[in-house]
Structure P
Amino acid sequence: MRPLRLRQALLPAARLVAAGAVALAVLTGCTREARTALPTGIVSGAQSDQVLLEPDGGIEPIYALLRSPRASLDMTMYELVDDTALQILAADVSRGVKVRVVLDQRLQKTHNQPAFDFLHNHGVDVVWANRRYAATHQKTFVIDDTTAVILSLNLTARYYPNTRDFAVVTSDQRDVAAIAAVFDADFAGRTIGPSHADDLVWSPGAEDALVALVDGAQVSVAVETEVLSDKPVIEALARAAKRGVKTSLTMTYQKDWEPNFTLLATAGVAVTYYRGERPIYIHAKAFVVDAGRTGARAYLGSQNLSSASLTRNRELGIVLTDPATVSSLGVVLGNDAAGAYRWTG
């Protein structure tokens, strides 16, 4: 959806912390200055989940994850245009790791063709995604069948420097097994039913889950998304504001979103927006519900708020319930909103 972006040097990487055998960036802060500080070192009170914040953490923590497998790495990626990531995957193969990759062909085949050719020529088992989906917009990889990484960002280097994105690194074995099972089916071109891991949000079929997430809010809902066109989710956000839930939405402006900005603002949603690519581009797909309250929840993943993304694409997101993680994500979204323009219609 975004225009071609200017290239910049990568921002300095955040400090790395050990999490088992994997190096992770700590969720420690926001892109804009003069905002509420996040608690230093807070990533998650749950041992099974960690959250990476981009662009603050830099791309190195994700590269470290790509270098970490001992036996296998299975990746599904909408857009792969990153020479460093490709070299890492080739190096994994050269040291005996089995690497399999699924790349989108419905919307990104032209962009992905060089990566497809490179991977094929360097011993990676790479296939084009099944054309039954409008697009394979999922961005995940599974390491050694023990750790899964669920991203909102693509592995596309030109977008790294100033794009708001998140990645969740989970070692929850139900989630990892479910993601691995779907990958196996997608890699082979087979149909597979819904996952049994109840905190994963799969597309097709995500629309009801996100509507229910908003409808279940008691006190607050904060949202970041790149696309705003799915009527049921928009209506759920309007309902939340009208029943007194503090509801906010932060995006990067496009003219297409103006009618829905106005609809939501009229309903009482605090709509804020950035223009262009700087100081930050909102590419994240994030919901934070009832942060700081009992039952707080957050969604992070690949799903945009469009009918195609929620009902026809292959996509994946995850719902997090650890209170410290949800509170920290609430600070990030609040800081992003505080630095944006307010939509007044």
Structure Q
Amino acid sequence: MAKQITTAILATPQPARHPQPTVRAQALAHLIFERPDLEQAERFLGDFGLQTAQRDAATLYMRGTGSAPYCYRIHHAKRSRFLGFGLALASRDDLERIAALPGASGIEPLEGPGGGERVRLTDPSGFLVEAIHGQQAAEAMAHRAPLPLNLADETPRINATQRPPIAPPEVIKLGHVVLEVADYQATCAWYTHHFGLIPSDVQVLPDGSPAVTFMRLDLGDTPTDHHTLAIAQGFMAAYSHSAYEVVDADAVGMGQRVLREKGWKHAWGIGRHILGSQIFDYWQDPWGDKHEHYCDGDLFTADHPTGVHAVSPEAMSQWGQRMPKSFTKPVLNLAAIAALLRNLRRSPDLTLRKLITLARMFG
């Protein structure tokens, strides 16, 4: 099987870094949602470990303990949906370069904590991307220090016990967002071309076609998270999950305890990923959207090469619960079925054979 995969890869275009991107994004700034109930959204996110930065009747802004003024923006609307996300740029010149792209908005004020300016774009899968610059950093909030661990060869904790507080884990920052798309190659290429994202790892199907790309920021010699954006082959554009860094594994575990006691729905975990290495735990918000606590993720510099791996349920975690079938099961309503039929006709990346292969792998 490994030989077949390697041979097929040579004939299959893989997501690849662009030699001269329009700009190089510096950070994943925020996510953008619409929700019919801001109070319920604030309650879940507070139990999850985010802090309220600002709220009025129309918009809710949530933040972590880091210097980002907010990392989660929710607009009040009749129905629930994920709109997109913001990417921070290094300079106003970069913002002007993005504003010159086809279909981009002009430069306009960015409302909310921190201010700044933005340019709005739509990626090939229809997600909103806000390129931002000039947002003022917030004062970082205190969070507990990582717990000292007694290891076999190193025992820093003598005559002392471990008693982390029974409270929502303090989210430090927004780490990454994962999207499902029908137009896989075009969407991956758009982010590598226009925002300089680098594929860290690509997971491929048995025929060699790419199924998931984990992409990181290009910060040169500065280490950055294994992935800031991940794109998975699906039959329609959809939000998969977003991930939030906490200080240590005890914070991940305490998050599970608190969220269970509060009555929220668990999705998957605790475990450790293979690609990215994070210790993880996933929870669903009131609208079924998945949110991940994580710690101890991999950090790469820009020169680290792209890895290629076979995709399978077993390739998702090193230890812990096997990924449940419910984690990737789509909601098959009339709109989703219509999107499936439409995208099977028009998308060059989507075939019935590929869908059957994915369904067999992940249920």
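A short reminder: the numbers here are calculations on the coordinates, not readings from a lab. For clarity, every value in this text was computed on a predicted model and none was experimentally measured. Cβ atoms are built from the backbone, for glycine too; each structure is taken alone.
So here's what we get for this one:
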read-out	value
Which of P, Q leads on mean count of other Cβ atoms within 10 Å over residues 118-125, largest value	Q
Top of P, Q by distance in nm of label points 7 Å out along Cα→Cβ at positions 206 and 230, largest first	Q
Cα Rg over 2.2 N^0.38 Å, for residues 70-157 alone derived as 1.00 - corresponding label from P, Q	P
Computed 157 for volume of the Cα convex hull per residue in Å³ - originating structure among P, Q	Q
With FRET efficiency 1/(1 + (r/R0)^6) of positions 238 and 270 (r between Cβ atoms, R0 = 30 Å, to 0.05) derived as 0.75, matching label from P, Q	Q
Comparison of P, Q by distance in nm of label points 7 Å out along Cα→Cβ at positions 86 and 110 - largest value held by	P
Origin of the value 0.96, where Rg/Rh (Cα atoms, Kirkwood Rh), for residues 134-325 alone was derived from one of P, Q	P
Given -9000 for helix-only ellipticity at 222 nm (-39500 (n - 2.57) for each DSSP H run of 4 or more, over all residues; to 500), calculated: source structure among P, Q	P
